[in-house]
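There are structures below to look over.
Bear in mind these aren't lab numbers, they're just calculated from the coordinates by the rules spelled out. What you see is a predicted model, and the numbers here were worked out from it, not measured in a lab. Cβ atoms are built from the backbone, for glycine too; each structure is taken alone.
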Structure P
Amino acid sequence: MADVDELYRAPFGEFIARRDALAKALRKEGRREEADEVKRLKKPALSAWALNQLPRDSLEGLLGAGAALRQARGGDTLRDATREEREAVEDLASQATALLRQAGHPVTDKTAGEIRETLHAAALDDEAREALASGRLVAPKQAIGLGGFAGAPAPKKQKADSRRRKAEGGKRKAESEKRKAEDEARRAAIRDAERAVKERARELAAAQKALDQARAELDRLTK
């Protein structure tokens with residue numbers, strides 16, 4: 001049903017409202033069974049939603065690499081197939097996370113990991129592959145087959161990304177603390193300058209008073 005395909009490609013936060021509206025419209029048309037089926041549709045997880053947004057033709061590279069990996073028997077063939085599958089996963093994962101950011105959704109380690117794991121699963125497992133290709137993925141999938149060999153690089157990539165984010169976070173924190181220290185130093189310098197100006201003003205006022213008194217005394221003596 002085309003309306004259901006559009007439902008899974010709609011903005012993430014609109015799924016429930018659109019699903020209920022579609023079910024209501026079908027019921028009004030007397031299509032009660034279809035309406036009930038639509039009403040039972042579950043809102044996809046954020047990672048699944050992101051993968052549903054990928055153009056279907058962009059999956060061809062992954063599916064081809066997955067087929068080659070499943071047929072590989074070892075040696076250079078297995079190594080090359082594994083590399084191609086990994087590259088296809090990373091390419092699609094990058095596209096999916098970019099779509100999430102464009103839609104205003106945060107990309108957490110959990111979400112990014114689910115996206116990669118589902119792509120690895122789709123390369124190796126028929127059920128996961130069909131779910132991804134349908135564009136109606138509801139929940140992330142777990143990679144199975146080959147002892148999890150194909151999916152092994154993902155955790156390493158996540159750890160590397162996590163270390164990079166921590167390093168960047170530490171750098172931003174250090175820069176922020178440096179700016180705060182510089183701002184505080186400037187404010188302290190301004191306060192010192194203001195105190196010096198006030199002190200000088202008091203000294204000038206005292207000197208002016210002494211001068212006025214001296215002039216008054218001189219005028220008195222010369223009269």
Structure Q
Amino acid sequence: MAVKNLWVIMPVYNEEEAIELVVNEWIATLNSLKLSYVFCLFNDGSKDSTLLKINNLASLYPSIKVVDKPNSGHGQTCVLGYQMAIENGAYWIFQIDSDGQCDPQYFEKMIPLTDRFQSIYVVRKTRDDGMQRTIVSYFVTIFTFVATGKWVRDPNVPYRLMHVDVLKKFAYQVPKDFHLANIFVSVCCAKISGIKWIPIHFRDRMGGTASVKTFSFVKHGFKLFKQLRAAMKLVN
């Protein structure tokens with residue numbers, strides 16, 4: 001299965017320090033692989049010069065599409081991206097973050113796997129963004145398993161390639177108030193198609209500060225648990 005009609009979904013919020021470096025390195029990687037793709041940058045209500053910078057990038061690269069939208073949070077912005085990709089004829093949807101932590105060197109490893117798998121995720125085997133983030137990711141994995149009964153190795157990882165046939169089954173059912181929608185998406189992919197995991201090294205940010213604070217996952221844990229339990233009824 002070739003990676004045809006690829007949509008790259010990148011939510012962006014206050015990333016004026018990193019966004020040019022990040023987009024340039026991803027464009028170089030995608031072009032080197034000779035893929036047909038749309039690179040969709042979703043400005044999620046940035047308050048700095050991010051929008052100006054991504055509009056400038058769009059003037060340089062015809063593959064870039066910019067969507068400027070009010071702030072709705074990372075997960076819901078990704079879901080909007082899935083929906084737009086589906087409605088515009090995408091076959092494959094690739095989600096990455098805009099802070100530089102997603103190293104493009106691993107993407108090439110995903111491509112041969114599309115012959116056998118419809119959901120291909122990375123798992124952050126080692127990482128440069130601190131022990132606190134590692135602990136929180138482990139907590140989220142355990143919490144997701146307790147809430148859903150599904151073991152997902154890295155449910156909130158932002159580096160994932162998914163076939164449209166999988167996303168069509170739930171992309172319009174993600175609750176609008178689901179704060180960490182990426183976790184819901186991971187569980188759905190695991191239940192519907194299974195997930196092929198690729199271990200990677202996760203880099204530190206190229207600049208700026210994270211919009212989701214480290215222990216907000218823990219703070220909102222009970223709400224996440226309730227939302228996952230309710231959302232699984234929809235999936236089942």
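For FRET efficiency 1/(1 + (r/R0)^6) of positions 50 and 122 (r between Cβ atoms, R0 = 25 Å, to 0.05), which of the structures P, Q scores highest?
Largest calculated value belongs to P.
Sticking with this structure for a sec: On volume of the Cα convex hull per residue in Å³, for residues 74-201 alone, which of the structures labelled P, Q is highest?
Details: P: 140; Q: 107.
By volume of the Cα convex hull per residue in Å³, for residues 74-201 alone, the leading structure of P, Q is P.
Here relative contact order in percent (Cα under 8 Å, 6 or more apart) was calculated and came to 18; which of the structures P, Q was it taken from?
Working: P: 18; Q: 25.
Derived from the structure labelled P.
Moving to a separate point now. Suppose helix-only ellipticity at 222 nm (-39500 (n - 2.57) for each DSSP H run of 4 or more, over all residues; to 500) works out to -26500; of P, Q, which structure was it derived from? Numbers along the way, then the final one.
Numbers: P: -26500; Q: -12000.
It must be structure P, since only it matches.
For structures P, Q, calculate Cα Rg over 2.2 N^0.38 Å and state which one comes out highest. Show your work: numbers first, answer last.
Working: P: 2.01; Q: 0.94.
By Cα Rg over 2.2 N^0.38 Å, the leading structure of P, Q is P.
Just checking, which of P, Q has the largest value of distance in nm of label points 7 Å out along Cα→Cβ at positions 66 and 138?
Numbers: P: 1.9; Q: 4.2.
Going through P, Q one by one, distance in nm of label points 7 Å out along Cα→Cβ at positions 66 and 138 peaks for structure Q.
Of the structures P, Q, report the one carrying the highest value of distance in nm of label points 7 Å out along Cα→Cβ at positions 42 and 58.
Working: P: 2.5; Q: 1.5.
When distance in nm of label points 7 Å out along Cα→Cβ at positions 42 and 58 is computed for each of P, Q, structure P gives the biggest number.
Here's something else I'd like to know. For distance in nm of label points 7 Å out along Cα→Cβ at positions 106 and 130, which of the structures P, Q scores highest?
On the way: P: 3.7; Q: 2.0.
When distance in nm of label points 7 Å out along Cα→Cβ at positions 106 and 130 is computed for each of P, Q, structure P gives the biggest number.
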